[in-house]
Each structure stands twice: as structure tokens, then as C-alpha cells.
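Structures are listed in the sections that come next.
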Structure P
Amino acid sequence: MTMIWYEVFPVTLSSQQAILIQPPCPPIIPPWMIQHQPAIHPNDRVVELLMTFFGSVFQPEKAIVHSTSWRYECVYDQLLLTYVAVLPQGDWMKHWVATERIVIEPIGTREICYGDHLAPPERLERDHILAHALDHLASLSTYDPAIQAVLEPEWSAVLRPRTCRPAGCLTRELQSVVSPAT
């Protein structure tokens, strides 16, 4: 039977740079992986994990939790629903890093990976999935009023280089087809 998992990428800003938040030690199950439970909405499970891990640092009124993609991994017979969780910046992060409650990783420029017109890419790395999540967030920030109301203004400079495009959109130069003259 196919397993369903939710993978979460918690991100925030530090010194006007996007960072990925990770637990200090990798657990047996990769960080931020949540197994689906019947009759519970995925968003509810993700928010529950964030509230449990971050406690009072997770402020629902200032956070964004949004699903950004899904993929099927044949090798493990599992369906993964990916979420980005945007947490507000603050002094909490420096304290948590200093006390080794979290580790942070600058995100920088991550490149998205494309498949073809019938199938996803043969291999996706974590960076590709995170890049897609940030592209999705960049797109949402241009039209979604709920995201615009909560996303901190400093994110605009971080997301600006991420071309806003629909999920899975690949820009290619159009080649004109010339039909022979009759």
C-alpha cells in the first residue's frame, strides 16, 4: 500500500537572507517528514508539528504554511506532499542556534529541475524541491492576499530573483514553424 508523507521546509530570514531550519541531529526519519494519518487534513498535521517543535516561536498569525508540490517515489512506493513553512524572523533564531536546538543553512540560489512533457525529472534532490517551493512562494507573493498580508516585507528582495511562473512551467524559446509555399 502506498505510504503518504508530508515533507516540510521551514524557512525564515536572517540578515536579509533566506535560511532553511533543520534539527541539530538527523533523526531516523528525515527531518520534517510527517506520516499521513487518516481523517486528518495534511495542513493540520504540519501545523501541529511546527507548534510542537517551535512552541511559542511558531506564531500562526505571522507564519505561512503552504503546500507547494507533490511527487511519487516509486522506489519507496510513497507519495510526498511538500510544504514550505515561513516563520517570522527574530532573536529566537540566534538563541536556538547558540543552544544547538536548530542548525541553519543559507538557501542562496537553488536551481529547479524539470522533467519532460510526460514525466517528472528522473531524479530530484532536496535542493530542487526547495527551489520549487521558493518559486511557488514567490508566485503566491504576487497575487495571494493572505500570503501578502503575512509575508514580511524583507522577503520581497529575497524572492525577486525567483522568476514567478506557474508550477512546472518551463520557458523555452518558441521556434516558428514555416510551412512550404504552395
Structure Q
Amino acid sequence: MKRLMLVFPFYVFILNTGYSAVFYRLDISIDTQNSSLRGGATITSDRRPEVIKLSTEGLDVVSVFYGGEKIPVKKSYTVEVSPEKSLTVIYNLKLSDFHSENIITDEAVSLLGNWYPFIENLAVYSLKVEVPQGFILISEAEEEKVEKKEGKTYYSFKFPHPLEHIHLIGTIKYVVRREVLKV
């Protein structure tokens, strides 16, 4: 029993390399007049290299950079990201089907499905959005910043916990009511 007690701390503190997070930064600009968006997605890891599988299915990919170098545009990638070697995808999305999970109109934004390059890994997401002034947006976040200037509203959402997906919903018709729940 004493050996087990001595080996366990050794494993926990010496052999355990710890959790390495994948970070996913999304920067998008929403054009409500044309039901479209422009976006940039950058994926990296915080400590050790992580293999990610990324799909760009349904997106109009403009360019892809891996480790700072431009690479050919494909529908999917399997790459290793690290703090020194990130993957960046620049893309556009034009929405025309109002029966899908993704809708952009002059009154509402609902991005619930395939609206950014999808990765199979859990990731810590940060999302920056440019939208016409008057829109109220919500997304998964513990930290939110809003700035208004020159007819636009700029939202910044940060959620420090790993997620499978991130969503964005907004409108010009309603007001967000905030409450802190005590559990």
C-alpha cells in the first residue's frame, strides 16, 4: 500500500503531461443585406501539438494557411497544430435556403449548423462578430464585449471551456434579459 501511495504522486506530478487545449478563434463580418458572411478561422493549441481534422464542406474557401504558408484549398484537412504552427481558413458563406439551420436576414441571424470550418476536436472558442448596428447577438460565452462605432456593432464572445460547436443568434426585434442563477 505504501508503494502505491508513493507511485501515485509520482505519476500525477511527473509523468502526467496535463491537458492540452485546442483554441479556435473565429472572426466574422455579417452582411444582412446579402444574407452572407465573411470569416476567418484560426486553430492552434496551447502547449503540445494536437492533430485536428477540419472540414470546410459547404463553405466558399478563399484561402488556407498552415504555419504561415499558403496551402491548397481542399474540403478537409488532417493537420497537427501547435503554439508555433496554426491553421487559418479564410472563407465566405452565402445563405439562400430559409429552411436550414443557418439564416441571415435584415432582421435576424441564426447560425446553428455548418457556418464555419468544423473540427472534430473539442476546442476553446473565441468569436468576434461585426454586424449592422441595432442587432443584439448572443453566443456561448462567459465574457462578452460590445462596441458600437460607424454604424456597426462589434461583439466579442469568449468561453474558456472546451465545446464541440459554437452558435450565434441575433435580432433587431428583441432585448436580451440577463439573470444570474444561483444553484
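Each reported figure results from applying straightforward, stated rules to the coordinates on display, with no laboratory input. This is a predicted model, so every value here is computed, not measured. Cβ atoms are built from the backbone, for glycine too; each structure is taken alone.
Can you spot which of P, Q the value 3.9 was calculated from, given it is distance in nm of label points 7 Å out along Cα→Cβ at positions 36 and 156? Computed on structure P. When relative contact order in percent (Cα under 8 Å, 6 or more apart) is computed across structures P, Q, the figure 25 traces back to P. If you work out distance in nm of label points 7 Å out along Cα→Cβ at positions 60 and 124 for P, Q, which one comes out largest? Going through P, Q one by one, distance in nm of label points 7 Å out along Cα→Cβ at positions 60 and 124 peaks for structure Q. When helix-only ellipticity at 222 nm (-39500 (n - 2.57) for each DSSP H run of 4 or more, over all residues; to 500) is computed for each of P, Q, the one that comes out at -8000 is P. When semi-axes √(5λ) of the Cα gyration tensor in Å is computed for each of P, Q, the one that comes out at 35, 23, 13 is Q.
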